[in-house]
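The data blocks that follow each hold one structure.
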Structure I
Amino acid sequence: MLSRPIRGMKDLCGVELEKYIYVIARARRIAEKYGYTQIKTPILEYTDVFLRSIGDETDVVSKEMYTFIDKGGESLTLRPEGTAGVMRAIASRNLAQQLPLKLMYFGEMFRYDRPQRGRFRQFHQLGFEHIGDKSPFTDAIMIAMAVEILSSVGIFDIKVLVNTLGDDETRENYTKAIVKFFSRNEEALSDESKIRLKKNPLRILDSKDAGDREICAMAPLIADYLSKDSGKYFETVCKLLVGYGLNYEVDSFLVRGLDYYTHTTFELKATSANYKDSLGGGGRYDKLLGLFGDQDVSGIGFAFGMERIMLLINDDSFGKTQKKVCVIPVCDNENNAAFELFKLLQNCDLNAEFLHIGNLTKKMKVAGRMGCEMALIIGETELKNGVITVKFMNKPDDGSKTKLIDKNQIAQFVKCSIGELSWR
């Protein structure tokens, strides 16, 4: 038991960790271009933060949250998503006085869900929130930014789905129509959706149950219940997306999984042969910040599932570290001189290793295993003559594999040689 992680949780190392760092770096660069700054919130929040914002009828709250009572008797929850914590931070730190806010976050989230490909119980999200600017232009810009982030890491096979949940008037009228329709078909609904019908009927449209999906296909469309303002708002968003050159589809049943969305919702789905599922999504919310005792301020946000993005990034570009050299003393007598050379290379910002344990044959094998391009060898003869033996690890043994270099010129020689090796 002690030798493996908890089910649904995994270690990040090697190529996977390199991919994670790469995606975050690309996303951060693009976010800066769009005017976003980073925020970090705690992994743990008071449970009410999520009960209040996500809604206790959602699957996240009712079945998936990791909640416990701490030693002080407080109910705490490991964050299942990032938006609620960001809203809590804005309210608690009076950041709403600095609107508009553009915030980026990334980190671990936790949900007790069935582990499967691209889905874990501890997973990582990359998210963005733009608060204090209600405009179809803002919605279109955020969707375009999401697409740009994916394309920046080489993911082009995606489908952009959009929908609208409208305003309060739209939601009220549409909810009545949905309740009437699903009530007529209640016997055919899954047990879960029967519960949703009484608590949150719109969420039936988000059901993954095959039988529910068949019924949903015949359900009324929200487009038929949009208020005049909501219809105009969504029409403008769609026109702006066309202006961006984005291919999108209107998905009338895209309601997202959380309760706080209004107006525009969107999702980015992978269409590659490797993985066909949602990479992330989000939408606009009008009253979420007000739930934390602050003023009602409209916002829009989205989040990506990092593990899902990492699945689609080719491994071939990763796991290749900077060209590396190793310093090898032949015997213990040369350790001090070799160590001085190692420090010199490090001070010159060169990627170096100091291998001094074992005989020369063993040291050379270790150097090869570590992917070193060059071995800098110091023995009794080298010390006496003031030179370094340079052995190119990946060259054929044709006379050019080994060179003798003056010790005073070795740092410059290594720098030039590493540059040449990088262009092989």
Structure II
Amino acid sequence: MRCLVFVICIPSLIISCSLASAQENNQPATEPEYWRYPLIDAESNFNLAEFSLSSKDLPEAGDQKWSLTMSTLAGGKQDGVRLISYASESLSFSLLPTRGMSIYEVRSGDLRLGWDSPVKEHVHPKYINLDSRGGLGWLEGFNEWMVRCGLEFAGHPGLDEFVTNTGEVGQMDLTLHGKIGNIPASQVEVLVEKQPPHRVHIRGVVHERLFFGPKLKLTADLSTVPGEYTLRVRDEVENLGASPQEMQLIYHTNYGANLLEKGAKVIAPGNMISPMNDHAAQAIETWDTYQEPTPGFIEEVFLIHPYANAEGQTGVLLQNANADRGASIHWNIKELPYLTVWKNTVAEADGYVTGLEPATGFPYNRQVEREAGRVPILEPGASRTFTLNYRLHTDAESVQQATQKINAYQGARPTEVLDNPLTR
């Protein structure tokens, strides 16, 4: 079969991981053995237009049925975009390596994680002008369930200072949420673990680099175990330059109907919760509940310092009004110490959506985040890893179990809810 001809190894796609980091995230200290299928490799000018693989091609990989395809989209602004689709009996998802390894949507039965953006096509980055509309051009392609914001900077557009190639301090216009979501992956491969439970991975490398600027490498790994209801995102960000480099990363994860609705609720173990601006401050008492689609609604953003358990694990849950459907995210606050809740319950035609966003900081302009001490610095050759587990909850029992788990992170500890914005 054609898909089996390309079983070659691309060493540069292997994520390096220290033993300490591996133990923290309950991952093996060494990489498992894989069946490997390269799809894209810019270095060797290797680029498949189409690809397919299924459990039928790997009878050694257990009894669970699954399939994976890659296609090249045509027409409009999505012309040339690669779309990877995975399907199993428990869940399906679609991934966009051309758009920085963003995840378009996830489905299980009639439960969908994603939203109905006014942007309908998977827009190729070549059609995105990040500087348009005062630095809001990022929104011209924004329709994914999960898109990374970063890496050099993330958050609101506006002026910031930097050191130029002459050693002087200059000013630069930061655009909304950085560049990484609009950079095509240079390398992409599919990996299937040879040992049970035969986890299936899609792994890509995205470079954000500039002469006289950052030299950051993102190795993004999305994986799932066939038959389970959890997606795991495990990323590594590495500084390939010879100088220290600031970096920011927000996991902008977005939910609309049929999970978001009037009476839907966020459950989060909050140490401290504050509004992002004066407008959000007026709605601080209802920060965790949602209203129906409302024409003219102005977005509200709330900033959370989460509690965690002794190992640093924390989480957040979005449940529907009946608490019989939901979606949760679990991660470690040693990697991602902050959580943003973005509420945008506008009319459906304008993009009825909420965002749950674990991050290295909050979505203020980088200058504000730097002053608050929320901008990490990577030393030359250093890297940071980030692991998030996304789970779908398709019935009331699963939602209740997720609620209990997140409430356990909180315990009996109080939540400080501030009436005014907090930027420090």
Structure III
Amino acid sequence: MKNIKKLTIHLTQQKKQKVGTLAIKDRKIYFEYDKDFLKTGIEISPYKLPLKSGLQRCDDDTFEGLWGVFSDSLPDGWGRLLMDRHLMRLGINAASLSPLDRLSYIGAYGMGALSYEPVRESEEVILSDIVLDELAASSAQILKGSSEALVDELLSLNASSAGARPKVMVQLSHDKKQIVHGSQARQEGFSHWMIKFASSVDAQEIGAIEYAYSLMAKEAGLQMPDTALLEGKNGRYFACERFDRVGDQRVHMHSVAGLVHSDFRYPSLDYDDLMSLTLHLTKNIQEVQKVYRLACFNLFAHNRDDHAKNFSYIMDEKGIWYFSPVYDITFSNGPGGEHSMMYLGVGKNPTKEHLLALAKKHGLKQSEETILEVQKAVGKWNTFAKCAGVSKQTKSTIEKVLKEIAKKAE
């Protein structure tokens, strides 16, 4: 198999536009914007890949020598495991592939609005009926390394999603009763959704927990996409509507990790940084307020897996940036039991005083009201847990932790 040496990048929102050309030579990756795209004034990654003429070289190895905006199109964790298993079945050594090779497999089916040509041909997957229990069981066996069943179908359903938990990209009917493959043309009465399964380290009722947290996040005033808890014969699965798709239109998205080239596996950022970045990128204090409300929620709700890839921005067709709807919101532990994203330098047990100091530093008003609104929502955990069908034991365990956090935070 010949390695890909050059890729053409397109941005597809209201229309398809050629962004530029990505190339690799002597293990170094280069990019050049298309002359016509330069005239649009749209910056797909303003900090690390500024809009300017001429050849640019990536000298940053954070993402294997690739710019973060393109790395955001690539799967990691579960998605990368599937891709490597698929390549192994084809007799291809995954270690021999460059980032451009992997992007060619993604083609037009990645998250966000970027696409890559030429597309590496892969085996065609028959679009059969989707049975969540079968996909969940196969995912569990693949994680254990004891099965290759449904690898190709799971890969075709995965797009370029990130994270350790198995997930699939589908189209879900508006009444939540029918599921079809997400890679085909959108069906009438359907919209694009993501469905998650349990990882090898998750509790079996992780779907119900995350659904309860999504209800709690909405109550707390966070911009949360529509969510659902889908029932199978052998399990219950959390589903979330994709915010990088609006009908048939794709939306450009960029993770914080990719935007500033931060390795999300090593905690290094602070909510202070995130709020400053949001103001600089969006020029809108209301977007900063969204980040602040999320920081409050993550503290009181014990969502400590708040690393740089779990925050993103979306860009509209005019090039205006917004803080994205929230995602990966659930009860979780960070590295060493600390928050991945620090609160003014504190990751272990940040308090209300840190939240108030953050608000003051960034000129936010009504911070006390925001904190109280979030605390009130988190205080209703039992209500949301009951609605989601979380077991009494798990509900009680989480309630105890949330009460301890509330007490320590004061």
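No lab work stands behind these numbers, since they all come straight from the coordinates. Every value quoted in this text rests on a predicted model; they were computed, and no experiment measured them. Cβ atoms are built from the backbone, for glycine too; each structure is taken alone.
Quick look at the values:
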quantity	calculated
With FRET efficiency 1/(1 + (r/R0)^6) of positions 181 and 333 (r between Cβ atoms, R0 = 41 Å, to 0.05) derived as 0.00, matching label from I, II, III	I
FRET efficiency 1/(1 + (r/R0)^6) of positions 221 and 373 (r between Cβ atoms, R0 = 25 Å, to 0.05) - highest-scoring structure of I, II, III	III
Read-out FRET efficiency 1/(1 + (r/R0)^6) of positions 229 and 357 (r between Cβ atoms, R0 = 30 Å, to 0.05), computed value 0.90, structure in I, II, III	II
Computed 94, 39, 37 for Cα extents along the principal axes in Å, for residues 141-388 alone - originating structure among I, II, III	I
